[in-house]
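Below you'll find a set of structures to go through.
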Structure 1
Amino acid sequence: MKYLPKVIEIFKASRNNYGTRKIKIELKKLGLTVSRRKIGRIMKINGLVSNYTVAQYKPHVSKCNESKIMNELNREFNTETPYAAVVSDLTYVRVKNTWNYVCLLIDLFNREIIGYSAGPYKDANLVYKAFASVKTRLDAITLFHTDRGNEFKNKLIDEVLDTFKIKRSLSMKGCPYDNAVAEATFKIIKTEFAKNYHFENLKDLELRLADYVNWFNNFRIHSTLGYLSPRQFKEHNLIKTV
């Protein structure tokens, strides 16, 4: 099969995550037109199984933040400028025989992970560490949206938001779709990252998370971004506006 080397190369470069749809897109970028059926046949014969084929997860339930803050985002998941709206959530990751946690900050403009952290506790300090990792000025962020997890309702977080004049937004109680982009991103993280490694300790988790975030932002293509990576999408749109 003349397409076999390229299919394998793309699949391995995707860290075993891409299925036939995304492999077809990547082949097309190389000037190769191959049907999904043919790609699927190549994958099956050569034992190339996407991580998404076997992924299933059960959510952990968090206590609810009863704050009266409104849902200012109002499910406007596509923004026209960087940092107009940043969404966040936390998830659990197995490290040895215990749970550790990961927090992500995601820019809705290009789905880029602009901040992240990992730690042994699901608390405000983890969220604070994610803000501290952001490379841009925090006052560039207009709106910060999350669900009603108690880890987001804390004096430490309030001080960050007040200091940099970042407006607050909370999902409605019992409405996970209000934070759909963060929810979807964590499903990706669980499938492509968390289940594929046996983390020895927190440091191991932090190093592998940094590596994955770099790949996610610079190389992983997204259907909602026209099959560009977050950084490619941002560069493409900034060029258009100049």
Structure 2
Amino acid sequence: MSSIFMCKVVYDLTKLVSSFYFKGYDSLMKIQRMEWNNRGMSSAHAIFITIMSFYLLFFSDLFSDRLEGPVTFRSSNISTFSLGVSVGYFITDLAMIFWLFPSLGGMEYVVHHMLSTIAIVYAMLSGEGQLYTYMVLITETTTPEINLRWFLDMAGMKRSVAYLVNGIVMFITWLVARILLFVYLFHHIYLHYDQVLQMHIFGYVLTFLVPFVLFVMNTIWFGKILKGLKKTLSKRR
């Protein structure tokens, strides 16, 4: 509940700051202002969970192969707490998607958020599969770029250099975080399959189902990003 409250606070802060510092905010339609605030909230969560994912995956020894015991059963207070924050965000965002459906996203967003929420809740409560959960959550590093693109669009800056740079950065981060990282994730599961087998059947299914579905969705969205980048580059020639 505390993480849901935190999301509400960030949503309201985005609304307050935007009304003071962005001239065009008050001229937006009500639904656009709500999406603006929602994207501010999602960017804050993305920055937080990206930092935590990088720390836990690359700087801490929590999931290191040097430690004894199955990597699929490792967790810590900080890793579980961070997952709790993400659960609150995904529940809040999913509620807003349903409330304003389909303005904030269609059924693909519902599927994405529901699968993510189920997987994160299971990893948080059981302590199983947190490594793979964080590998998937690190894909949130692309969210600020996506939101910035929407903000630039709302500000009428589609022909600006910033919009072009944003498109290139979004393409690169998406390729690395949502395509190549998933390939590594599947490779890691293959190498540690004996440890994955020790998980509860529900966790075992989630380990394969959630990354596979999200990878397919990421690949489809990547195709749209590539198409959009080509269109932007062609207009600048």
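From 1, 2, which structure was relative contact order in percent (Cα under 8 Å, 6 or more apart) = 18 calculated on? Corresponding structure: 1. Of the structures labelled 1, 2, which one yields 14.6 when mean count of other Cβ atoms within 10 Å over residues 91-98 is computed from its coordinates? The structure behind it is 1. With helix-only ellipticity at 222 nm (-39500 (n - 2.57) for each DSSP H run of 4 or more, over all residues; to 500) derived from the coordinates and found to be -11500, which of 1, 2 does the value describe? Corresponding structure: 1. Determine which structure produced the value 0.10 for FRET efficiency 1/(1 + (r/R0)^6) of positions 35 and 107 (r between Cβ atoms, R0 = 25 Å, to 0.05), calculated from the coordinates; the candidates are 1, 2. Label of the source structure: 1.
Laboratory data are not the source of any read-out in this text; all were calculated from the coordinates shown. For clarity, every value in this text was computed on a predicted model and none was experimentally measured. Cβ atoms are built from the backbone, for glycine too; each structure is taken alone.
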